[in-house]
Structure I
Amino acid sequence: MADEDNDAGHSSRPDTSGYFAPLTMSKYVQLTTFRRDGTAVATPVNMVVVGDTAFFRTWDATGKAKRLRHTTRVEVAPSTVRGRALGPAIPAEARLLDGVGSEHAARLLAKKHPLLHGTLIPRYHLLRGWTTLHYRVIPPATGS
C-alpha cells in the first residue's frame, strides 16, 4: 500500500536519509543550547523530523528559550526521556517560528505525539498562561 501524503506533501513514512536521520525514530532528543559564556546546557525535548528540518516546542520562560534568544547554535542527539544522549551530537541552528510556520510545527508534533503534544502540553501551557514557542531546527550555515 502506498504512503499517504500529509497536508505539506510529505510522505507519512519517516525519512531516514536526511541530515537529522538519526533523530527520526527517537521519541526523545537531547537539545543542547549554549549560554552567553559558551557553557552547554542539555535538555530533553520531543522533536519531529521532516527531511532536513526538525521541529520542537517549549514555552517562553524556559532557560532554553532564553538562551536561544541570543544564539541560534544548538546540538541535537537521540536520547532517553531524562536527556542522556544515545548517539553523537549533530550541530544545528534553531529558528523561532511564528504564524503559519508555528501552526505547521504544532500539527507535526501533535501527529507524532498525539496525546502529549496534541492535547496535554497545549492545554497545560494555556492553563499556566505561558506562550508556546515553536522552533525549526536546520543544518548549520556553512562558511565563515
Structure II
Amino acid sequence: MKIQLTIPIKPKPIQSVSFSKHAYQSKDVKQFKNIVKYHFRKLKPNFKLIEDESIELYVEYRYKMAKMPLWIQEYVHVYGLYPKLTRPDVTDNLNKGLVDALTGEVWKDDSLINTIIAKKGYHLKDEIYFEVVVKKYPKNQKELINLLCPS
C-alpha cells in the first residue's frame, strides 16, 4: 500500500521540550499538528490505521523563497526542489512535527517507521509532501515459504 499527500503548510521544526514527566507544546506547535491532521482527514477520509506493518516514509519539506530568481524557478520546475542549506535541520526537528502529527492518524505508533528519507528545499510554495509505503514482510516461516515458492 502506498499513500501520497501534499499538505499546504509551511514546514515547522519541533524541538523536544519536556518538564518532569510532561512534554510542553506551544500553541503554534499544537496548531501545526492540528492543521496536518485536518488535511490528512480531509484528503484521506476513512483511512484504516496502520497497526502492525513496516512503514517507509518519504518526505519533502518545501519552502517558498521570498524573492525567487527566475533561474531557480526553472530549476524547481525541472528538478522539484532547490537545496535549502540553512536551518532548520532536516534530520530530526522537521521530521518530529510531521511524525507526531500523523501518529494515531496514519500509523498506530511511530515505532512502525523503519525508514525515513527526507529532503528540504525551496519550491514554488510552502508545503509538505509525503509518501507512506507499507511493506509486507513474512511474519512466520509459512508466510516466508509462500513468498518464496508461490503455488
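Values quoted throughout were computed directly from the atomic coordinates according to the rules given, and no laboratory measurement underlies them. Nothing here was measured: the structure is a model prediction, and the numbers come from that model. Cβ atoms are built from the backbone, for glycine too; each structure is taken alone.
I, II: which one has helix-only ellipticity at 222 nm (-39500 (n - 2.57) for each DSSP H run of 4 or more, over all residues; to 500), as calculated, at -6000?
Working: I: -6000; II: -9000.
It must be structure I, since only it matches.
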### Task
Assuming 131 is volume of the Cα convex hull per residue in Å³ as calculated from a single structure, say which of I, II it is.
I
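The value 21.8 for mean count of other Cβ atoms within 10 Å over residues 26-33 was derived from one model only; which of I, II is it? Write out the running numbers ahead of the final one.
Working: I: 21.8; II: 14.1.
Value 21.8 for mean count of other Cβ atoms within 10 Å over residues 26-33 corresponds to I out of I, II.
Where is relative contact order in percent (Cα under 8 Å, 6 or more apart) largest, in which of I, II? Please list the in-between numbers first.
Numbers: I: 24; II: 43.
Top value of relative contact order in percent (Cα under 8 Å, 6 or more apart), among I, II, belongs to structure II.
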